[in-house]
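Read-outs throughout are calculated quantities, based only on the coordinates presented, and are distinct from any laboratory measurement. In this text, all values refer to a predicted model and were calculated from it rather than measured experimentally. Cβ atoms are built from the backbone, for glycine too; each structure is taken alone.
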Structure I
Amino acid sequence: MFSGEHADVTADIYQLKREVLEFRTAQDPLIPVLEEIVKGRVELCSVNREQFRDVLDHLLRVDAQVDERNELLTSVLSAHLALVGREQSQAAMQQNADMRKISSWAALIAVPTMIAGIYGMNFDYMPELHWLLGYPLALTVMVVAVIIVHRLLRKERMAVNRAGPLP
């Protein structure tokens, strides 16, 4: 599980837990019966009481081992789910960073697109259409607007980087 391979072992862990629980349901009813035999409450088995005591000891040891395996599998499952959650969190953080970059580029492109869209409407009564410097002025406004947006975005990115990663 910790080898770095990206195999999903969740189903395997659940299968093992299911087998442990099946084993427990098979062995648990035997403990009270053997305790009754060892205490001498079952007359038919009183002759072999020492052998049944030995069987009960073995069964109690197996019961403890089943508990250990179940707890181990629970811990392994928790660790696996934590690793999966961490990987998903890292992927989400990368997606957020990518979306910020895409949004920044979209903002840079939107400003000159808006200005060009207004001038592309072919209105007859726009005073700057008939100016000698109308076209260069529109291009200058576009470049200045892009530079301003770029600096604002860069300043915002620096503030985010200074704040550090999210908890």
Structure II
Amino acid sequence: MNDKMVKALNEQINNELYASYLYLSMSAWFETQNWPGFAKWMKVQSQEEYEHAMKIYDFLIDRGQTVVLAAIAAPKAEWKKPIDAFKDAMAHEKKVTGNFQDLTDLAIKLKDHATQIFLSWFVTEQVEEEKNADEVIQALVKIGDSTGALFMLDRQLGKRED
């Protein structure tokens, strides 16, 4: 594999681990605000991001490359309202989508077909990630300041499976 591709994939492992950390921070904040359903949704999301990091980790190992782990930046820890956390989640997912598009562009440029094919799963996954965050944001917009509806959405999101 080209050194540039290996370096970029190692950076993406860090990005995915940061995403996991960010969602875990959001989950912790929701727990302190007594929103267990929102907290569970974010915790499941955190686990998914960790799994994404491990997919890239395994891909590099399978290709005989060295995985280089870097420090994970501290994520934000507080939000004013649930919708603010989900808007931050959506902004982060859009950033990650851009990261995977850039990685795919690099793989194409380097004619690294195996990596390009590998990355296609992530490109498709990002469509789902953005959709999931947007659905919650749209529900929160409709709810507005209705506490009862917020409790109902919290209960619904708490049913999210791993």
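Out of I, II, choose the structure whose coordinates give distance in nm of label points 7 Å out along Cα→Cβ at positions 56 and 72 equal to 1.3 when calculated.
On the way: I: 2.8; II: 1.3.
Computed on structure II.
When relative contact order in percent (Cα under 8 Å, 6 or more apart) is calculated, the result is 20; to which of the structures I, II does this value belong?
Details: I: 20; II: 32.
The correct label is I.
Given a value of 61 for percent of Cα pairs over 30 Å apart, point me to the structure among I, II it was derived from.
Numbers: I: 61; II: 23.
Source structure: I.
Compute distance in nm of label points 7 Å out along Cα→Cβ at positions 40 and 144 for each of I, II and report the one that scores greatest. If you can, show how the numbers build up before the last one.
Details: I: 10.8; II: 2.9.
For this comparison of distance in nm of label points 7 Å out along Cα→Cβ at positions 40 and 144, the top structure is I.
From I, II, which structure was distance in nm of label points 7 Å out along Cα→Cβ at positions 80 and 112 = 4.2 calculated on? Walk me through the numbers before you get to the answer.
Working: I: 5.3; II: 4.2.
It must be structure II, since only it matches.
As an exercise: mean count of other Cβ atoms within 10 Å over residues 8-15, calculated from one structure in I, II, equals 19.4. Which structure is it? Could you put the intermediate results ahead of the total?
Numbers: I: 12.9; II: 19.4.
This figure was derived from II.
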